[in-house]
1. Matching task: -1500 is the computed value of helix-only ellipticity at 222 nm (-39500 (n - 2.57) for each DSSP H run of 4 or more, over all residues; to 500). Pick the structure from 1, 2.
2. Please state which of the structures 1, 2 yields 14 when relative contact order in percent (Cα under 8 Å, 6 or more apart) is computed from it.
3. 1, 2: which one has distance in nm of label points 7 Å out along Cα→Cβ at positions 34 and 194, as calculated, at 4.2?
4. Here P(r) over Cα pairs in 10 Å bins from 0, in percent, for residues 10-105 alone has been calculated and equals 12, 40, 31, 14, 3, 0, so which of 1, 2 was it run on?
5. Of the structures labelled 1, 2, which one yields 1.24 when Cα Rg over 2.2 N^0.38 Å, for residues 66-169 alone is computed from its coordinates?
6. If FRET efficiency 1/(1 + (r/R0)^6) of positions 162 and 234 (r between Cβ atoms, R0 = 41 Å, to 0.05) comes out at 0.50 when worked out from the coordinates, which of 1, 2 was used?
7. Upon calculation of Rg and Dmax of the Cα atoms in Å from the atomic coordinates, which of the structures 1, 2 produces 19.6, 60?
8. To which of 1, 2 does the computed value 14.0 (mean count of other Cβ atoms within 10 Å over residues 138-145) belong?
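Read-outs: derived from the displayed coordinates by stated rules, not from any lab. The structure presented is a predicted model; accordingly, all values stated were derived computationally and were not measured. Cβ atoms are built from the backbone, for glycine too; each structure is taken alone.
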Structure 1
Amino acid sequence: MEPTFADFSVDEPHLGNAAVQYRRCTFRQNHLALDAGGDVALSFTADADADEDDDGCADIGEVTLKVTALVSKAGPSPGHAPMTVLVNGEPITSHLTVPGGGDLPQTCVFAVPGRWLRRSTNRLEVRSSLESRTELWLYRITLDPVYERGRSERAMAAAAAEQSVLRYTTRRKGSDADWEPQSTGSLVIHVDRGERSLPAQISWRSADGSESAVSFQSAMEDFHGYHRDPHGGLTEYRGRLSERWALQDGVGSAALHRFRTEEGWGGGWHRSGELRLLVDDSGTPVERITWRDQQGNSGSVAFEPGAGGFLGYYQRHNEGPIGYRGTAIADPQRAAQ
């Protein structure tokens with residue numbers, strides 16, 4: 001069974017081994033909102049090599065289904081939007097109240113018997129009850145064979161990371177100031193170690209002495225953090241995603257840093273993959289960047305003068321820290337300019 005997912009955090013959902021149809025649904029910022037009686041139907045294929053029984057079902061073993069959703073609130077109180085989930089007409093759950101009170105999306109996990117699946121097209125339906133008084137917000141759906149845990153989630157994250165250059169309109173304010181309606185600038189970021197994972201947090205120090213640190217919403221729609229100016233003044237720092245695109249489409253006038261890298265462990269240095277870094281909030285060169293990605297990996301690098309190289313560390317999720325160093329890769333096009 002191929003990685004099977006639907007990511008509704010973007011207006012054109014990211015899909016894997018799937019096609020979707022909607023009824024009484026509206027895209028809202030980073031989720032799909034289902035009205036009372038609304039439903040989402042996801043069509044997918046199972047294992048083409050599996051044998052079918054007389055009813056056309058292919059027993060490929062148990063499949064794990066994850067549905068991430070929440071029930072929107074009714075003012076300050078929990079809302080009411082019972083959820084029903086079916087696979088090929090068989091009920092996985094009926095009139096389930098998604099827990100959490102509507103504050104945060106919750107991932108509901110279900111077991112789907114393999115005998116319910118067909119070698120040809122299968123149909124998964126997520127329905128909001130006709131009795132719903134608020135909306136059912138749907139964020140993502142994944143299906144995986146029981147012994148291939150998290151494979152579709154990783155594939156979904158990799159699909160999202162293909163558009164890895166992100167531009168935000170930004171606003172800043174002091175502790176006693178009100179938010180101004182207009183933007184005060186922009187931030188362009190790109191962090192890529194070849195692991196196909198977007199950043200969850202990033203901080204940096206610029207050559208003029210200013211510092212910033214921000215944390216991103218999971219769908220990268222916005223960020224929240226702080227900025228310290230060269231004189232020590234602190235402001236709250238927020239951003240809203242305005243554009244995102246793939247790296248091969250360029251970065252405009254921003255300064256993209258590319259490095260050949262080595263990792264230090266076991267008493268020596270070992271060749272690693274290319275590192276690409278871009279943080280541009282004012283056009284001022286960056287001296288240091290620290291980040292953590294959505295897989296839980298983290299790193300921090302300090303640049304040599306002119307960003308000819310860097311020294312730092314890297315730490316993969318659930319592993320110890322290792323040394324990290326790099327040498328700049330010349331960009332012939334930029335050098336010609």
Structure 2
Amino acid sequence: MCPSVFDRLSETLTDLVTTTGFSGSILVTDGGTTRFQECHGHANRADEVPITPSTRFGLGSVTKIFTSATVLSLVADDLITTDTRLVDVLPAEARPTGLLPQTTIGHLLSHTSGIADYFEEETATADWPQEFAALWRDRPVYTVLRPADYLPLFAELPPYREPGGRYQYSNAGYVLLGLVIEAVTGIEYADAVHRRVFEPAEMTDSGFFAADAVLPHIATGYLPPLSEGGPWRSNIFAMPSVGGSDGGSVSSPADLDRFLTRLDGGAILPADQTASMFQPHVAVTDDIHMGYGVYLRGNGSSRYWQSEGFDPGYEAILRRFPEFDVNVVVLSNVNDVAGAVCAVVTETVLATYGG
């Protein structure tokens with residue numbers, strides 16, 4: 001990228017920020033070198049603390065790629081396989097009552113398990129942040145601390161279909177993967193991710209932090225006012241107070257950039273497991289396929305893989321263009337804007353590197 005490209009991208013983003021109210025951080029790297037970085041908005045609106053390059057954000061379902069990598073590290077250690085049946089690894093109290101015996105770890109990783117979800121994203125409306133927040137009205141968020149704490153939300157629901165069928169995004173499936181990790185390793189899910197993903201990727205600013213922990217450089221997630229002229233609201237009552245295996249970890253742009261490069265480069269998983277993560281296992285749409293915890297998009301030299309997450313008050317989109325050695329990280333502490341910002345950045349990347 002040349003300076004004029006950066007200037008045009010910055011101008012476009014300035015206009016987009018003005019029209020959408022984007023608040024967040026944008027990072028583009030090429031071969032480990034920062035090519036573009038901008039921050040907009042406030043990490044703390046009440047005290048007008050600006051977002052900086054070191055600001056950390058909630059990642060929503062980007063956490064699923066950490067879960068997937070942890071599971072595949074257990075495969076690499078010959079502790080399980082992607083064909084391992086859940087009934088052979090999970091104790092009875094950690095299984096949904098309607099779990100079909102043929103359901104495997106691979107089905108969970110690729111969102112083809114057919115198990116019922118606790119928040120069905122296919123039927124969510126444009127007001128999904130409020131719909132998700134409604135889950136916690138009668139279930140205090142401070143009681144949801146471990147993957148097992150999610151089981152009452154879906155364990156009694158009958159499965160949608162037999163495993164191995166079509167793609168259907170499943171938060172519950174990744175909750176079960178967290179339980180698999182705990183059953184196989186004998187340690188808590190967050191500790192396993194720390195040891196098997198964050199440490200080899202040198203993600204020193206990342207973790208699963210409680211909402212009431214006073215820690216530096218973490219952006220508050222914001223929900224819009226309930227009425228015109230009213231105050232913005234934090235997301236503290238809209239999501240579990242500690243992240244789990246299906247979402248809710250916290251990280252910085254620099255940590256995520258390192259993660260993208262090192263995962264693709266084999267520093268986290270051996271070659272066989274890295275390849276299986278990036279193999280298309282099921283079609284999502286005509287031009288998007290699901291690997292194990294990652295979305296595979298594009299063709300030829302312009303192909304890229306992606307992880308994305310959306311929680312009330314947080315949005316995160318990560319894209320890795322392996323042929324260009326380019327990473328794109330877009331993080332936000334407001335909703336419904338990160339996608340538009342990432343689309344503009346991606347268009348610039350493809351136009352510049354893809355010719």
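1. Numbers: 1: -1500; 2: -8500.
Going through each structure in turn, the value belongs to 1.
2. Numbers: 1: 14; 2: 26.
Considering all the candidates, the number was obtained from 1.
3. Working: 1: 4.2; 2: 2.7.
The read-out comes from structure 1.
4. Working: 1: 12, 40, 31, 14, 3, 0; 2: 12, 25, 23, 13, 24, 3.
Going label by label, the one that fits is 1.
5. Working: 1: 1.24; 2: 1.16.
Here the read-out was taken from 1.
6. The read-out was computed on structure 2.
7. 2
8. 2
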